[in-house]
Structures are given as structure tokens and as C-alpha cells.
1. By the measure FRET efficiency 1/(1 + (r/R0)^6) of positions 9 and 177 (r between Cβ atoms, R0 = 25 Å, to 0.05), tell me the structure among P, Q with the highest figure.
2. For distance in nm of label points 7 Å out along Cα→Cβ at positions 81 and 105, which of the structures P, Q scores highest?
3. Identify which of structures P, Q gives the largest calculated value of distance in nm of label points 7 Å out along Cα→Cβ at positions 73 and 121.
4. Identify the structure, out of P, Q, from whose coordinates relative contact order in percent (Cα under 8 Å, 6 or more apart) was calculated to give 29.
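Since every read-out is calculated from the coordinates, none of them should be taken as a lab result. Bear in mind the structure is a predicted one, so any value in this text is a computation, not a measurement. Cβ atoms are built from the backbone, for glycine too; each structure is taken alone.
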Structure P
Amino acid sequence: MGDSWAADWSQKHSEYLGWPNILAEQYDVTNIAQAGVSQYSIVKQLDTVRPLEYDRVICSITSPYRVYTPRHPVHTDGLHANSDLIYTDIEYHSTGRPNNSRLQSAKQYFEHHFDRTHAEFVNDLIVEHILDQLDTNDTVITSNIQGNDQLVTEHIYCDGYGIWQSYPGKINHLSEEGNQLFADSINTLLN
């Protein structure tokens, strides 16, 4: 479960496998991660499964600056169909769509009302809620966002930030080599 770091990108790109798909070649994997989602959307993913019914759970935690929305003003299908709002994406799309009032209001919200400190506080609470529901012995938490490791104190954490910096790419934000290296790291922790 989680965001684009853990999602199945094969519906959009097939040049090489992302690390979740590499693991799926070795294990029976149920992947419910979705690209572009907020921490609250990850809570909603968690609500759809019973973690104790799985041998292991991998949960990717996301950016504190994503704001939940039940209906994105731009992304409605494909890999990002369940995306939430983040300023960089909203700003990018708003220049070419001045008549999309939902998109423009989201941009104005970020520019006039969004508070980073509040977002970080709420994010910490939501991450704590997620972690409270996941067994510390059977769960690996991961992220490619610098500093997210500080949110995880009891669970196993597999930090993706360094590998993302060294091996950036378009599938799960990693190159083919980066995806293989990260899959190997996760696989070591699973065993």
C-alpha cells in the first residue's frame, strides 16, 4: 500500500519492472498502492484490507504536502486516477487550463491558505494511525522522501531516498538498475 513509490506502474510504462513488480515475480503480491495519493488516501487503502491476513506488509508513506480530494480536477483515469492535490502538480496543470474552476480554486487554496506546519502536524498523526494498525514484526515501511524515516520508530524502515537520488527514473521514480537494487533491499528485509 502507499503512493507512487510502491504503485504498479506497468499500466503506464513497460520498458522495465518497478521494484513492486520485481517482488511480485517472487511472491504472491496484492498491490493496492496508488500514484499521487495523500496519507489519508493510504489510510483508506488500509481500510480495504486486513493486514494480519498477509505474511508481510509493505507500506510506503508519502509527502505531508498532499491534500486529500475525493475528485481530482485533472487526473481522472490511468495510473493517477486516485491522485490527491499537491501544489507542484496543480501549478503545472493550471497554466494550460485557466477555465478549469476546480483546478484554479485548488491553486488558490495552496497559494492563500495552505500551511506547511499544519500539514506536517496532521501528516504525523495520520502516519502514527497507520503504523498503529501494522504489526512491527511483519511490516516494512518505506519512502523515497527525505526525512520520512524519522516518523518510523518501531517498524522496519527501508529508506528509498538515497537510492532515488542515485538512480532516478520514470518507473517508481527509479531507473531499471535502481528498481532492482531497491527490490533486493526490500527482499532482504522480507526474509
Structure Q
Amino acid sequence: MSYEFSNGYKIRDQGATYFLTFTTVGWIDIFSRKIYRDILLDSFSFCRNKKDLLVGAYVIMSNHLHTIWTAKNNNLSDIVRDFKTHTSKTIYLEIQCDVESRRHWMNHMFKYYAYSSSNHTNFKLWTNDNRPEEIFSEHFLKQKLNYIHENPVRAGITQFPEEYLYSSALDYSGKPGLIEIDFLF
């Protein structure tokens, strides 16, 4: 079964390993707050433990994240859909808490993007596409892994990839990261 995304990229093989990019609508910097990054990490772990997702690599930036994922049950599109749905709902509820100083602005922006979409929901966190790229060779895998881990360095956040806490670079450097991952090699 093949799933079409708005930009023409497809998850053709539901059991293959894919590089995926999840981007917030309007490039809104929601993941500048720890609570929202932790929701993503919790969801990664849930998908690993309950949905047989292999999390090979990840980085969480302020308005997007990159992952390398494989679905052991040949259902990657379903996991992507469930991940986006769950994180959207959980983050929406967290935004409603009084501690979020940007609550009114964020609600306005996420509602605006929801209204602009075809399903007209009240809240839209993620863009429709994930730019799935199937990992077709070891060279391509290493290229994407390096791209993921170098993201905070390119953004000027850290000098070295393993200094960034919300990334699997720490795991690949031989130190324990925030969540358990599935090493790619």
C-alpha cells in the first residue's frame, strides 16, 4: 500500500527505514519549551514499546524534528498518523495551562492554520507532509544520520552534536541519551 503526501513524497514500503521530517505549521517555535519536547520523547518511547517502532535516530529542534524510523509491523504510515494525532492533542491540552505565557497567541495561530486546512479542525500543529525518504543504502543512512545530529551545530546551538540533549547523538557517542533508541549500526 502506498500513501501520497502533499509534496509528492511517499511511504512506499511500510516496513522500510525512512528519514522523516515533522514540521510545525508556520514554523512556530513550540519546542523551545521543555514540556513540549518531553511530550515528543514520551510519544517516541510509547511507539517503541507499544507499536513496535524502531527509533534509529532523532533530533528535536524548536519548530521541527527529524527522525529515522522503521515499523516492525509494516505500518509506518499508521504510526506517523497516530504520533501526529497524539502529540497534537497532548500539546494542545498542555498549551491551555496557565503557565504557558504564549497561550493566546499559540491558540490563535494553530486555529488559523487549522481553519486553512481541508479538515477545518480547531487546532493544527503539524504540516501535512513529512517528506519521507526511504533509506536505500548505508551511505545514504550515514548521510541522514549525520544531518540529524549536526542540526543543532548548524543552528549554532552547540559546538558538537553530542552536546545537544534532545538528540540521539549522545547515544551514538556512547553515552546514555534521554530515551532508549534502536541503533542503526
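1. Values: P: 0.95; Q: 0.35.
Max of FRET efficiency 1/(1 + (r/R0)^6) of positions 9 and 177 (r between Cβ atoms, R0 = 25 Å, to 0.05): P.
2. Values: P: 2.5; Q: 3.5.
By distance in nm of label points 7 Å out along Cα→Cβ at positions 81 and 105, the leading structure of P, Q is Q.
3. On the way: P: 2.6; Q: 2.1.
Between P, Q, the highest calculated value is found for P.
4. Details: P: 25; Q: 29.
Derived from Q, not from the others.
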